[in-house]
Structures are given as structure tokens and as C-alpha cells.
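What follows is a set of structures for review.
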Structure P
Amino acid sequence: MEIRSFKLASSEEIIGRLETNFLTTDAKTGPVTLSKVRLIVPMNNGGSIAPMLLPWILSDQDATVTIDRKNIVAEVTAVKEIEDIYLRHTSGLALGGR
């Protein structure tokens with residue numbers, strides 16, 4: 001399971017579990033498939049910025065979606081802080097000590 005963040009052409013920043021099988025899909029040009037996609041929203045937290053995660057598809061929060069590469073501006077491995085928040089939101093587990 002790999003958690004990845006994407007900046008989309010729409011200016012949205014999303015995070016999700018990468019489901020694309022790069023053995024059968026061209027990693028540079030093929031579509032990207034993600035599950036449990038969340039929108040990353042920066043929130044003011046008393047003078048600092050803290051990430052808040054919202055379901056990207058409200059009607060099915062655990063949906064698996066495919067995004068065409070032409071809609072992706074940037075792709076990165078999620079930083080640990082945001083990955084931990086994502087895992088708490090999507091797994092229901094508390095990640096103590098991480």
C-alpha cells in the first residue's frame with residue numbers, strides 16, 4: 001500500500017492509496033487509480049496552517065477512482081504527518097507514537 005499526494009489541474013490537492021498496477025500500466029502516461037481519496041484543505045490553526053482532510057467523493061468516501069494523467073500537475077509521496085492523518089481518517093485506527 002502506497003499513499004500518494006497529487007496536485008490536480010483544478011488546483012485541488014488530494015491524497016489516496018495508490019491502486020494502479022504499474023506492471024500493466026505505463027507509469028508516466030497511463031491513468032492513476034486511487035482508493036479512499038481525500039481532499040487536503042489547509043486550515044488556520046491559531047496562526048499556523050494545519051491540514052484537514054475531507055472526502056473527495058462525498059457520496060462514496062471509500063470509492064476507487066481513476067484519474068487521467070492530463071489532469072495531474074504533480075505527484076509526490078505524502079509527508080509522514082499528512083499520511084498519519086490520512087491513515088487515521090481512512091482506517092479508523094489511532095496511530096500512537098508515530
Structure Q
Amino acid sequence: MKSFTYFITDEKSKAVKIGVSRNLETRLQELQVGNPNPLKIRLALPIEPDFGKEGQGLWTEYAMQQKFAHLHLLGEWYRLTPEVRQFIVEQNARLESGGA
């Protein structure tokens with residue numbers, strides 16, 4: 001099963017969770033249980049090869065958390081800023097165009 005580095009947003013609190021999962025819908029449901037605000041998957045970056053193995057490629061959870069470390073809130077939650085929103089838009093466009 002393919003794994004993804006995901007960006008799940010809480011628009012009301014202006015936060016984004018950056019994590020890894022093999023089942024995005026299940027992960028969203030798990031997070032939603034503990035959050036009173038609606039959550040939405042905004043970006044799912046495929047990890048090649050599957051996570052847990054070496055050579056995970058550029059879009060690993062760690063790499064994304066380091067990229068946005070200056071926006072860290074708590075745990076795997078980060079501030080949802082224009083910078084993060086732009087990154088999400090750009091990466092979704094890249095994925096839709098089939099770009100690497």
C-alpha cells in the first residue's frame with residue numbers, strides 16, 4: 001500500500017497537521033474525533049518507496065516538518081500561513097500535472 005505525507009488543515013484554528021499515513025481517510029477520521037473543528041485533507045504527497053524504508057525521497061514527513069519548523073505549534077501541528085497555503089497549491093498543481 002502506498003504511503004503519503006499529508007497536510008490536514010483546521011481552518012478555524014488556522015493550523016495544519018503534517019504527518020504520514022497509508023490510509024488518509026482513516027487518519028482524517030482519527031484526528032477528527034479529537035478536534036471540534038472540521039478537518040480537511042489539503043495535500044497528499046506520495047512517498048517512494050513506501051515509508052519505513054530508506055530512500056523515501058524528497059517529500060518525507062521529516063523534510064516537510066523541517067521546511068515549516070519556524071511555524072511549529074505543538075506536536076505535528078503548524079500554523080497555517082500564506083506560505084503553507086502557497087506550498088499546498090503549488091504541490092497540488094505539480095501532482096495534477098504529473099510533474100515530479
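Summary of values
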| read-out | value |
| --- | --- |
| Structure from which -9500 was derived, helix-only ellipticity at 222 nm (-39500 (n - 2.57) for each DSSP H run of 4 or more, over all residues; to 500), options P, Q | Q |
| Distance in nm of label points 7 Å out along Cα→Cβ at positions 29 and 61 - highest-scoring structure of P, Q | P |
| Highest-scoring label, criterion being percent of Cα pairs over 24 Å apart, among P, Q | P |
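Values quoted throughout were computed directly from the atomic coordinates according to the rules given, and no laboratory measurement underlies them. Just so we're clear, the structure is a prediction, and the values are computed from it rather than from any experiment. Cβ atoms are built from the backbone, for glycine too; each structure is taken alone.
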